[in-house]
Structure I
Amino acid sequence: MLMLLGVMAAPDWLAIAGSAMRNPYYTGPLSAIFMLWGECVARGMSPRTATIFRGLGLLAVVLLSGWFYGSLPAQATELWISRLYLAIALGLMVAVPGAAVFLLASGLIPARQLGGVTLRWAAVFAPFLIFILSASFGLALVSKLRPVVADPVMLRMDESLGFHAAVFFGSLNYAGTVLWDAQYIVYTGLGAFVMAVAGGLFLQKARFALRRCLLAFLLVGFFGWVGYWQFPVVGPYHAWPELFARVSPEVRAASLQAALTRTTPLTEAPEVLRDSVPSLHAAWALIALIAAWKQSRGFFLVALPVGGLSIVTTLTLSMHYTADLIAAVPFALFCWWLADRLARCSVEGDEAAALVVPMERRRYATAIFLGLEMLCLALWYLWSWEAPVAVWVVWTGIIVVGGGTVVAAARVGAETRLAVKEQ
């Protein structure tokens with residue numbers, strides 16, 4: 001439809017596929033999903049055979065990935081980190097069908113069993129992978145139709161907080177160092193992380209929890225895209241390169257002041273994605289951590305380091321404004337609440353009987369939560385219109401309204417807890 005209307009040119013599918021394979025946000029989830037297939041297959045074997053299969057499979061993936069990493073042409077990727085994710089994805093794409101052929105030929109697993117495992121795995125994760133791969137079209141559409149970006153507004157909103165985290169970390173000039181690269185591996189591995197959490201739920205056979213988690217991820221993606229339309233923002237690193245140049249503190253301070261007092265519109269090329277407000281990095285990481293917490297405290301503790309770093313690196317790599325992350329908290333909580341409600345509507349039979357929902361108390365807690373969510377949205381728009389605002393006013397609103405929203409969300413979650421652990 002967009003091509004017929006002349007909004008976007010006819011796509012070059014090979015170019016799109018090549019672009020996706022060079023993007024860690026696509027190759028990361030792809031790798032996590034393929035590794036999950038291997039674990040699903042291993043769990044259908046005897047313990048001894050499964051251990052051997054895991055070990056040999058991991059060795060094969062490492063060797064194949066190393067070969068691809070060294071054999072890919074230089075023009076395949078711009079960054080070595082993207083090259084690493086691409087090599088791992090290609091290694092798994094070769095190892096998985098190879099493992100399937102070997103298992104069938106050797107008779108280690110019946111064809112019926114292997115087919116059943118593969119179908120269950122694909123039915124859950126293939127649609128989400130398609131969503132991830134198709135998201136680039138939506139991002140490209142926003143970038144094409146929204147040339148003027150709201151980064152000056154976001155910079156003034158950060159000024160209202162009393163500090164500029166992105167500017168501070170950008171002034172350290174450590175891009176290209178080991179510390180920068182280590183953070184960037186975690187930052188670009190967000191897709192792999194959220195799929196790993198979903199995979200953990202899948203392996204634990206937590207059907208309702210998995211459905212709720214994946215639905216929350218999808219809602220974050222959809223409503224986040226709506227947010228990109230409302231607030232087309234490219235992020236501080238792309239919008240204000242002069243703030244991150246190797247200059248003296250005095251020159252950087254003068255550049256920041258000029259950016260804060262800018263009155264002319266700021267435009268960016270369509271190649272630079274408008275994907276900052278709200279921070280989907282923070283929102284997806286929060287959803288994954290909430291899902292892990294709901295499942296078990298041990299699962300949460302395993303996921304916490306990666307999830308926490310996924311959020312922190314949005315600032316330390318200067319990819320997001322601090323206000324982006326603040327907006328992500330009520331945004332993620334709303335998407336989780338909505339996913340929970342929609343998931344509960346889809347259950348029936350014994351699964352529905354396992355869900356305890358004290359209706360009267362839940363209605364009261366939910367009304368407060370949704371009221372605070374609407375207040376957060378209204379105050380966000382007011383803040384963006386009036387920024388910069390006095391620091392004490394902004395932080396009072398964040399603590400009272402934002403903190404109240406978190407407490408209300410926790411209360412709603414307590415009122416709709418699972419009565420028994422899912423089998």
Structure II
Amino acid sequence: MGQGQPEGKRPRRPHVIPPPPPPVGWRRELDALKSLHGSVKVVLWRALRRTHLWVATPPERRKGLFNPPSEVMLQASGRVCMREPELIEPVGVFTALLRAPHEAESRPVVEACRRVQEWADARGMLSVAVQFAEAAATVQPESAARANEAARLCRRAAYDDRAADWYLRAYKLGVRGKGRANRKQSLWALLGYGALMKDLGQYDEAKLYYNRAARAAYSMGLRKEAAEAQHDLMGLAAEMGEFTAAEWHARQALKLYPARHTRVPYFVHDFAFVLIRNCFYTFALALLEKLLPLITRPEEEVLVYGSMARATGGIGQRKQFEVVEREILQRIQMYQDFAPSALNGLAEGARALGDWERAEQYARAALALARTRKDAVEEQVASVLLGRIAMREAFPLHQDPPDQHRLELLMRRFVIRLQTWKAPGQSKPGADPDTGSTPANRSEASVA
């Protein structure tokens with residue numbers, strides 16, 4: 001898994017909707033839940049097992065499907081609710097399912113699975129979140145949104161074949177469904193599948209699906225989704241070493257993104273990283289310095305500072321690098337969402353400055369934390385970086401762009417967009433109330 005394109009996943013005719021991937025089986029489910037506390041693990045594993053069995057059983061045969069919960073299990077459920085108050089409602093739904101499976105309705109079960117998924121994801125327990133996201137998508141089989149959510153989490157967990165299956169299903173459900181919301185789900189499935197192909201190094205395949213999403217968005221008049229597709233194409237072109245193409249896609253996205261779109265700051269960050277990948281460190285740093293005041297979440301400041309570490313190291317600014325270093329180290333004590341990326345950034349910056357011992361220290365810390373957090377992308381970045389450090393491979397030097405005036409004009413447009421940007425519902429630029437929004441191309445932070 002994770003090597004090459006999953007077989008047999010090219011979209012088929014829109015009216016043929018593939019079934020959900022089969023459950024992984026009780027042993028793998030139990031293994032996925034092993035990070036949980038004893039009673040929490042037992043109660044949630046039983047809930048997961050019973051939910052899959054309930055879905056697989058025809059409604060007319062559900063009466064008497066389960067034995068009523070024993071006193072021991074009720075006590076265990078009570079301990080879970082005392083230990084994790086956020087699980088009180090989901091545990092109640094799962095208990096009711098055991099007591100009267102023939103009376104249970106899908107909607108409360110889906111919502112219970114989603115609550116557990118969100119609870120687990122917020123605590124960095126990705127494998128647990130995956131299991132309950134897939135359960136929710138199975139209980140609500142007509143929902144493209146649930147299939148997309150399962151695909152997204154599978155992709156994050158590097159369950160590549162299952163992610164491909166869910167994306168295909170989400171796409172077909174979105175195409176068959178009615179209304180604008182379903183059309184958007186089909187587009188997001190194309191974008192997600194393109195991102196999966198990019199993660200797997202299948203760049204031509206990724207480009208195909210990103211372009212399909214862009215064309216579909218244009219044809220449906222969905223400017224925001226078209227902007228997101230161009231944003232992703234920009235990152236892909238950067239991965240492929242095609243700066244001219246990356247710049248072109250950046251210009252298209254800049255035209256299409258609405259002024260108040262929540263992804264604008266992340267788009268700016270990703271373009272700054274395109275500049276870093278092409279060794280235009282001075283330009284990148286100038287853009288990141290304009291961006292930083294608009295980032296209000298400490299965990300996302302960590303990501304921006306990580307990119308600044310690369311840029312300051314690339315131009316040999318040791319004092320500025322050390323300022324950035326202090327900011328990162330202070331923040332990652334409490335906010336670890338993007339800590340592996342930022343530590344890799346510190347390793348790159350130290351490598352650029354010729355501080356090999358410090359570079360190795362940060363790369364090893366990034367590797368360990370990425371493994372703990374199951375961040376496959378940053379784990380790979382750290383592994384490659386450690387090899388380069390061991391070989392004392394020099395960091396690429398700063399370069400001037402081939403058409404500096406053209407890039408300066410584009411930079412001016414980015415700065416103007418930042419100066420005028422406001423998040424929806426905010427009276428001042430800079431706040432982003434969309435708690436679900438994350439930098440679109442966090443995986444772009446790969447070693448130079």
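None of the figures in this text is laboratory data; all of them are computed from the coordinates on show. Predicted, not measured: the structure shown is a model, and the values here were computed from it. Cβ atoms are built from the backbone, for glycine too; each structure is taken alone.
Out of I, II, choose the structure whose coordinates give FRET efficiency 1/(1 + (r/R0)^6) of positions 159 and 327 (r between Cβ atoms, R0 = 30 Å, to 0.05) equal to 1.00 when calculated. Clearly, the read-out refers to I.
Taking Cα extents along the principal axes in Å from the coordinates of each of I, II, which one would give 71, 62, 47? It traces back to I. Have a look at I, II and say which one yields 2.6 for distance in nm of label points 7 Å out along Cα→Cβ at positions 63 and 135, as calculated. Matching structure: II. When mean count of other Cβ atoms within 10 Å over residues 111-118 is computed for each of I, II, which one produces 22.0? Attributed to the structure labelled II.
To which of I, II does the computed value 5.3 (distance in nm of label points 7 Å out along Cα→Cβ at positions 103 and 375) belong?
I
Source structure of the calculated read-out (helix-only ellipticity at 222 nm (-39500 (n - 2.57) for each DSSP H run of 4 or more, over all residues; to 500), -24000) within I, II: I.
Of the structures labelled I, II, which one yields 12 when relative contact order in percent (Cα under 8 Å, 6 or more apart) is computed from its coordinates? Label of the source structure: II.
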